[in-house]
Structure P
Amino acid sequence: MELKKYKLADIAKIEISGVDKKTMDGEIPVRLCNFVDVYYNWAITKEKAKSFMVASAKQTEIDKCSIGKDMVAITKDSETRDDIGIATYIADDFEDVLLGYHCALITPNPAIVDGKYLNAFMHTRYIQKYFENNASGSGQRYTLSNDTISNIPVLLPSIEEQHTIGKLLADLDRKIELNKQINDNLEAMAKQLYDYWFVQFDFPNEEGKPYKSSGGVMVWNEKLKREIPKGWHCGTLLDIAEYTNGLACQKYRPTDDNKLPVIKIKEMHDGLSVDTEWVKADIPDEVKVFDGDVLFSWSASLEVMLWAYGNGGLNQHIFKVTSKNGYPRSFYFYQLIHYIGVFKQMAEARKTTMGHITQDHLRQSSIVLPPDVDIANKLEEKLCPIFDAIVKNSQEIMTLTKQRDELLPLLMNGQASVNYHLSVLFISKIIVYYKETNINFEYERNNTKRFRWNEIGFDR
């Protein structure tokens, strides 16, 4: 495959966004595709845009920074070199969505370059290295200048080959996104069922009817400042779970192949990658992580998740959360999620963006506990299959992402082509991944407070 080299400015229009997040009188209401939206998504769709924040803009800004199908957006400014030059493909047309500041908008010349292909090319290590070497700034702020973006060296095959490669990679990404949507729905359903039982207190009574709605006795708890079911009491997050901090893994570097990937906050966000560090495999069992384990980042991000990316070693600043006093995983998982808002308020009150939760904070927490673990175990039976499905989908996301990322440089530099050089086995796996029928689970609560599941297809 013959590749031609261009400067980006010769094959695309480049606009630097200065649209901020403010809403001003006299300006036109818009939605913003912000830095984090670009950073965390391979593609921006109408579905994703539903959650974009509302702001306002001048007409000149709308003319300059409106996003539309086949455009590419990149992050332009950040605190670290690794966070700049991250690209996303604009997969749909929009009437009122603008690219937010700290980003650049690229409109390809369709006669020369395919938007899907350009987005994929921007994700290659070749271009990321270019951004790292050419970013200006140091210490607390890095940026890509207009000249740096304009001079990006772009290698292009024929436009026909670009279309083929771009479509294949986009199809893989749609399968990844579908799995994420399924997981979002499963997570929302599980959380709503938990809330129904342990926040609204409509768990099944002895007759199988919702406790509170059926007249179950509620009593005022002074410490919690709310009514709770009779016989229930106030406890703490330390009553239901153990919180084990990770290691300073840099002190346990492997000397042979007997090793585990290091799970840091970045891995909690993005899963394992080529940049993931390694730790000795003979670390203590209590800081080893397995699929389905509950992790809580107690510094900075303050997030809770079900780990689903294989065995690993836990880094410091993350708690591994395990059962205490017989309470099942779903109970301490959602109790912790429910309490995260309180912890974030505490961090905000300290006037810092850096959250820092200690064992003392856990000990000072106030949560509602049932008289025994039986009712929590009953909900665990219902939620465990959902958790298993979430973990399985997450594992498939990681597999597909790894395959996409491995395929990417081979296609970009001409070492492989979609038609000829991919193995029959590998391409057949890809076809299965993006053409097979998938089950997505959407739910809604009806008047009887039951869940309805709908089967939908995959193709957009």
Structure Q
Amino acid sequence: MQKYPIYIISLIISAATFLSCGQDRSGEYYALIEAKYWMYETMQQDYLFYEDLPAEDGLNFFQKPETFLQSVISSKDQKNGVQFSHVDSIKASRVTSEYPSYGFQGALVRNANGDNVVQVLYTYENSPASEAGIKRGDWIVTVNNYAINSTNYTNFIEQPTQALTYKIARKNENGTHDTLIVDMPSPRYVEEPSVLLTKTVTVGNRKAFYIMYNSFEEEETDLLKEAFNQGMAQSPTDIILDLRYNPGGYVSTALLLSTILAPQEVMGQTCFTMIPNDKKGESQTAIFDSGLLTGVTKANFDYLYIITSSSTASAAELTINSLRPYLGDKLLQVGDATFGKNVAQSLYTNEAYPLIEFWLTTHYLANSEGFYDYYTNGLEPDYQQAEDMTLDLGELGSEQDILMQPIIYHMANGTFPSTGTDETTSEESRSYLGFFNGQAKVLYNPISHKSKEAKISGL
């Protein structure tokens, strides 16, 4: 039986009395508040930061679930405008886009003169963008002859509703840029596989298996396993795990990937620990389990290079943090410090509210050494190198890719290039048709705005 505070019941009675003209409509008012009160009651018991919850008195239980949640969550449960606990109104898979799209990600960039362009970060296979020939590094200059700005970016780039015409600048073999007019197909729902790209990178007598992994999906563990089967069949000396655009996903998938990459001798040992609030009792430990390796080839390597950025978060950070104690100097993190989300969310549902999926922050995520204090600064790289979206980016996983250049250098020399130098940035990558003069800035990075997720399920 649901229990409600006296002040809420009084409010309902008053509202029913004065707004219903004598009709008993109290049931309607109960329906308006009961879902939020269930959420609040759940948070009182299971919320990692339950001590920060405001008192019931004065809360507005008549708000929409999403709005109500925003009004009560702790400041520790959000960062840089990203809220960790959240409400999903529909059961949606991230394997498919949430809305019709062209199937690419692009950052909005402005130069010192106030002109805007969109830098294409990557495209999905079998998408309208790939069919039209759009690729990473393309500069979208205009759309239907209109300049791009923060107001029309959504309709022109993120969520188009019709076929559009892009004017594109594309770097050629001479280091200059060609101008192309591209007629985009109609937008549609696009498959967004978690494994975006795999390849073999050869440097001298060393060979690395490169994998760009963009989300930790439960539905696509077979895809992850198949990628490693193919990669390990090439007998690589090293592995390059590219997590620069990975905002996280399911904790169970992070456990699988960590187990694939962990040394054989640590099977049965602690991978990570989930620490609840002091009301919930003991922590839960996830171990490296050789049973998870059914259908996948165990990875062997001299070095594991992990590429990160400030968008690398949640389950992606969990994987790095879990492997650190066991791989030591064999794990080399390259790029920017990670986002800094060291907590996980558990799913709560209620048959009375079938359209609500309530993902509540319930645990810290610690490695085998008990370390989880990376909320403020993220996980710091072994070699600092930022991906500058105001420059020509280069093909992913290639020597033109600025985040790959330190790795290629290390594969060749056994050390990273000197820090504080510009060894990894070529002069030809500095400008687009004179568009940039060193004062360009990113107005909007769609990757940084993706949900940061570490979802507890199936452990």
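Laboratory data are not the source of any read-out in this text; all were calculated from the coordinates shown. Quick caveat: nothing in here was measured; it's all calculated off a predicted structure. Cβ atoms are built from the backbone, for glycine too; each structure is taken alone.
Have a look at P, Q and say which one yields 0.55 for FRET efficiency 1/(1 + (r/R0)^6) of positions 62 and 342 (r between Cβ atoms, R0 = 35 Å, to 0.05), as calculated. Can you show the working numbers first?
Numbers: P: 0.30; Q: 0.55.
Corresponding structure: Q.
Quick check on the output: -11500 is helix-only ellipticity at 222 nm (-39500 (n - 2.57) for each DSSP H run of 4 or more, over all residues; to 500), derived from one of P, Q. Which one produced it? Numbers along the way, then the final one.
Numbers: P: -11500; Q: -6000.
Here the read-out was taken from P.
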With distance in nm of label points 7 Å out along Cα→Cβ at positions 166 and 182 computed for every candidate in P, Q, 0.3 is reproduced by structure Q
